[in-house]
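Take a look at the structures listed below.
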Structure P
Amino acid sequence: MISCDQAVRQLWGYVEQELESPDRERLEDHLDLCRRCCGEMEFAEELAAFMARQSTVDLPNVVASKFDRVLEDLQAGGER
């Protein structure tokens, strides 16, 4: 089974349906057992849906900077 760090690094690819087998299956197996990563997945799905709905809204620079840092941390496997 993959680690939480590996799972978190793959979440955005999974949400965007870009994660290929067998990585997708390993992530799904991990999500079946890990509550923490399930929470991260729910956050990623909600954030992706929100961003899709808000695509025409300009974020203030301060908010955009913080958002970019959170995404970079998630992609690097770090904590928020």
Structure Q
Amino acid sequence: MLLVGGLEQNVVLPSATWLIGFRKANGIEFGAGPTITGGGTQVAVAGGITHRFSMVNIPINFAVAPARKGVSLSLTAGFNMQR
């Protein structure tokens, strides 16, 4: 997942995260993996749930990536459709 943070403070803070995890049939999901940022590398842990509304899936996930100088927090949401 590619993210850009800090825009609300007129700063561009890009990051790239690769998560490996699982999703249960009820939509609960969990993953962990490396994150690369301008400040170095971190290990991210994420969890969330995918809500299903007919053909539309809406995943909502929260991720935490602790580092030596603080912690990165992410809340992501989106949608996709299945046929």
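No value in this document is a laboratory result; all are computed from the given coordinates. Since we're looking at a predicted model, the values are computed, not measured. Cβ atoms are built from the backbone, for glycine too; each structure is taken alone.
Assign the value 42, calculated as relative contact order in percent (Cα under 8 Å, 6 or more apart), to the correct structure from P, Q. Mind dumping the intermediate values first?
Working: P: 42; Q: 18.
Considering all the candidates, the number was obtained from P.
Quick check: 2.5 is what I get for distance in nm of label points 7 Å out along Cα→Cβ at positions 22 and 38, calculated from one of P, Q. Which structure matches? Display every interim value, and only then the final one.
Working: P: 2.5; Q: 3.8.
It was calculated from structure P.
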Legend entry - When Kirkwood radius over Cα pairs in Å is computed for each of P, Q, the largest belongs to: Q
Inset, instruction - Taking -23500 as the value of helix-only ellipticity at 222 nm (-39500 (n - 2.57) for each DSSP H run of 4 or more, over all residues; to 500) derived from one of the structures shown (P, Q), identify that structure. - result: P
Legend entry - distance in nm of label points 7 Å out along Cα→Cβ at positions 30 and 62 - structure with the largest value, from P, Q: P
